[in-house]
1. Comparing structures I, II by distance in nm of label points 7 Å out along Cα→Cβ at positions 86 and 286, which one has the largest value?
2. Looking at distance in nm of label points 7 Å out along Cα→Cβ at positions 30 and 94, point out which structure of I, II has the largest value.
3. When you work out percent of Cα pairs over 24 Å apart for each of the structures I, II, which one comes out largest?
4. Looking at relative contact order in percent (Cα under 8 Å, 6 or more apart), point out which structure of I, II has the largest value.
5. Hey, helix-only ellipticity at 222 nm (-39500 (n - 2.57) for each DSSP H run of 4 or more, over all residues; to 500) derived from one of I, II reads -14000; which structure?
6. Once FRET efficiency 1/(1 + (r/R0)^6) of positions 54 and 182 (r between Cβ atoms, R0 = 41 Å, to 0.05) is calculated for every structure in I, II, which label goes with the largest value?
7. Give the label, chosen from I, II, of the structure having the highest value of volume of the Cα convex hull per residue in Å³, for residues 22-101 alone.
8. Compute FRET efficiency 1/(1 + (r/R0)^6) of positions 214 and 278 (r between Cβ atoms, R0 = 35 Å, to 0.05) for each of I, II and report the one that scores greatest.
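Derivation of every value follows stated rules applied to the coordinates shown; laboratory data play no part. Please read these numbers as outputs of a predicted model, since none were measured by experiment. Cβ atoms are built from the backbone, for glycine too; each structure is taken alone.
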Structure I
Amino acid sequence: MPFAVATSSARAAEPAACTTVRMADPGWTDIDATNAVTGVLLKALGYQQNVANISVPITYQGLKKGQIDVFLGNWMPAQGPLVKPFVDEHAIDVLHANLTNAKFTLAVPDYVADAGVHTFADLAKHADQFDKHIYGIEPGAPANQNIKKMIADKAFGLGNWSLVESSETGMLTQVERAVRDHKWIVFLAWEPHLMNTKFHLTYLAGGDAYFGPNYGGATVNTVTRAGFAGECSNLARLFTQLTFNVDLENHIIANVLQDKVDVNTAARRALQSNPGLLQAWLKGVTTVNGADGLQAVNASLGLH
């Protein structure tokens, strides 16, 4: 169940067991960005952030076993089937929706859309041009499982197609090559991500049964190990108030991928450029020792 943060500001020091926050990153640039923003805040508040680079399924097992505290990448509804058993057995807590107005579904380059591919149902009509391949991300990713189910269901006439699994970087390298050579390709796409400005792409309609309505319209939730909020109430307040937006994430991602800026530096710069976010995020949040959290973060960022 979502955790409701108490309205009174905690002033006592956080328990020692809460001073290190163990988080997960599946190797996605959007989660790199949000983890980095969180890391800047946590460091200024006196906490230590440890980020494990692990797949989504292993992340949820880690949350269940108490080895991971917080995951900022619960994309819904794409992860629905994977997450449901953990929620049902109260192995994880869904804390807060940290991003809305995201999207996550299949896409094609604009020149492919211009040739008549606008929906999932259009793919099979051009099977040879796509070489009957759909490009996905890392093995085990819930979105890949959705594609595998779609193929197994023989939906949209795609029963004899194949999913190519690699990684976010590997998939986008294939997209870049295809666009450069003006070849046809269909692949997983999402926003926020630099791909939306780097490539001229079109999201495909009609995949509601596998990716949800509105072109895979998505909400990204913050999830924690069971009981985290009760044990670490100050951190729970922070994570419940930590709400990102597509523009903020896209800016950080572009800074990292286009300008070759270190992700932590990009996160600091983004926060320095958006000081108004900090007031809402840090309302009632203290440092690990019980001091005013907003003042500590502003001081760390050189804001007054």
Structure II
Amino acid sequence: MTSFTILDGGLGRELERRGAPFKQPEWSALAMMEAPNIVKEIHQSYIESGARVITTNSYSLVPFHIGEEVFKTQGRSLATLSGKVAREAADESQTGAKVAGSLAPLFGSYRADLYQADRVEELAVPLIESLNPYVDLWLSETQSLIDEATRVKALVDKIDTDHKPFWVSFTLEDSEPTEEPLLRSGETLVEAVKAMHAIGVNAILFNCSQPEIIGEAIRLTQTILSSLNANNIQVGAYANAFPPQPKNATANDGLDELRADLTPPAYLTWVKQWVADGATLIGGCCGIGPEHIAVMNEYNETN
């Protein structure tokens, strides 16, 4: 078996579990404002569990979560702090852990219908510029549509003169059966993979979706990349522990219940399938914690 790179798990629910300030609509941003020490502790826990890529706590630092005024006055400083905290945790571990700069959907998770192309630069540039000194790679995550990922990649290319690796992670429609994997915008996975290949991403992942649908997406992505002679693009996954999310889901209405069946051993079953299908970057999203990462790491080391 080829070993895989282990990513971290979710930050929001781990913050809640540890008693950090945590409520809607700020979500994980509130801890960045009031308890950055707990954010660092969680980064450290993931590294100790075996993660070799940790993600900055910048996911919620957008107006959708913190409001327009706070974003204007504190967005840059909070993003900078998220980068510093993650960088410190990685460097102090002396494990060689990398820091991924989280570039979240700018207009809300799962909500392709709220997308505003004319505001992408206004909202993304402060985050990219603030994170850039601290990160080893970029992770444009939970993307629901192709255009946002494309525009964000173009902005990163302008700002990041070191040309650090750029990973994009799509969230998939999982509220109802579909004939083929679809982004939550309704765009096909075939369209998305071809578009990401065209703009030169280094990895294509799937996150914040149920594990049951990710396997098919990995297999199809591998097929498309092979047809494009693009086997240098890595493929990965980090599923959530939510039940299926409807098309009108909104991240600010409340806390979703977590599935009780996705225990660490159960999640590992899916991880094994993804590895068999060719995934080389694997972690966890909402509700997947350090205990899941530890089980993955044990499997990775013994196989």
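1. I
2. Sorting by distance in nm of label points 7 Å out along Cα→Cβ at positions 30 and 94 in descending order puts II first.
3. That would be structure I.
4. Across I, II, relative contact order in percent (Cα under 8 Å, 6 or more apart) peaks for I.
5. Among I, II, the structure yielding -14000 for helix-only ellipticity at 222 nm (-39500 (n - 2.57) for each DSSP H run of 4 or more, over all residues; to 500) is II.
6. Going through I, II one by one, FRET efficiency 1/(1 + (r/R0)^6) of positions 54 and 182 (r between Cβ atoms, R0 = 41 Å, to 0.05) peaks for structure II.
7. Answer by largest value of volume of the Cα convex hull per residue in Å³, for residues 22-101 alone: I.
8. II
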